[in-house]
Structure I
C-alpha cells in the first residue's frame with residue numbers, strides 16, 4: 001500500500017468508527033404499541049434496535065436484574081439493561097461513562113417520554129440501577 005493510500009484510510013477510519021451505530025435488542029410485550037414508538041426514537045438517534053417480542057417479560061427483567069423498574073420493554077445494549085422509555089441521550093451517556101451498574105430506567109410510563117407522546121427533553125428523570133439493585137438518580141433527559 002502506498003503512503004497516500006494509507007493516509008487516506010487513516011483519515012477516514014475515525015469517521016467509520018463513529019458512524020457505527022450502537023446495536024441493541026429490545027425485548028417487548030407483543031401486544032404493546034408504545035415499544036415500537038420508543039424504538040423509532042432510538043433509531044432516529046442512530047441506534048440499531050432489534051425488536052424481540054416476548055410473552056414473559058418478568059423473566060427477562062429478572063435475568064437482567066431490572067425487575068425493580070416496571071415497564072413494558074427491556075433493552076439490552078453494551079452490557080447494560082435499559083428499562084422503559086429512556087431517552088437516547090441517557091443511553092448515550094450510559095455507554096460513554098460505563099458506570100459499574102446493571103443499567104438505567106425510567107420508572108412508570110411518563111406521558112412526555114419518547115414513545116409515549118410528545119417527548120419534552122429535560123423532563124424525564126432517569127435512574128441508575130446499581131449492581132446491588134440500588135436505585136439512584138442518573139439525570140434528567
Structure II
C-alpha cells in the first residue's frame with residue numbers, strides 16, 4: 001500500500017513537472033469586429049515564445065488588403081524581435097461594404113528547435129513561402145460599415 005501511494009505521488013509529481021516544461025508559441029491578431037468607412041482601424045499583431053534557449057520571434061510578417069484579398073500590401077516585416085512582440089498598426093478603411101483583411105505569419109528562430117512555426121513544426125522554407133503556405137498564417141477579416 002505504501003509503495004502504491006509513493007508511486008502515485010511520483011507519477012503526479014512527474015506530471016506536474018512535465019506541464020511546467022511545455023513550450024508555448026503564440027501568434028495572434030487583435031482587431032475590432034467592424035470598422036467605419038474612411039476611418040483608421042487599429043490592428044494589434046502579437047507573437048511570443050516561452051521556449052528559451054535563445055529562441056525568439058525571428059521573422060514577423062504581416063500584410064493587409066482592402067480589396068477582398070485581390071492585392072496585398074506590406075503592413076510590417078520585422079526580424080529578431082526577442083521572445084515576444086506586440087506591434088500596433090492603423091489601416092484606413094475603404095468604403096462601406098468592403099473589408100480589411102490582415103494576415104500574419106511568424107517564424108520562431110535561433111533556439112534548439114531550429115526554424116519552427118507557432119505549432120512547433122519545422123518550417124519548409126522552399127515549399128510555399130511566396131504563396132503564404134509556410135509558415136502557417138493567422139488572418140482576420142474586418143467588415144467596413146457606414147459611418
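Quick notes on this structure:
- Computed 73, 34, 24 for Cα extents along the principal axes in Å - originating structure among I, II: II
- Per mean count of other Cβ atoms within 10 Å over residues 72-79, the highest-valued of structures I, II: I
- Read-out helix-only ellipticity at 222 nm (-39500 (n - 2.57) for each DSSP H run of 4 or more, over all residues; to 500), computed value -4500, structure in I, II: II
- For 2.3 (distance in nm of label points 7 Å out along Cα→Cβ at positions 56 and 120, calculated) the corresponding structure among I, II: II
- Comparison of I, II - label where relative contact order in percent (Cα under 8 Å, 6 or more apart) is highest: II
None of the figures in this text is laboratory data; all of them are computed from the coordinates on show. The structure presented is a predicted model; accordingly, all values stated were derived computationally and were not measured. Cβ atoms are built from the backbone, for glycine too; each structure is taken alone.
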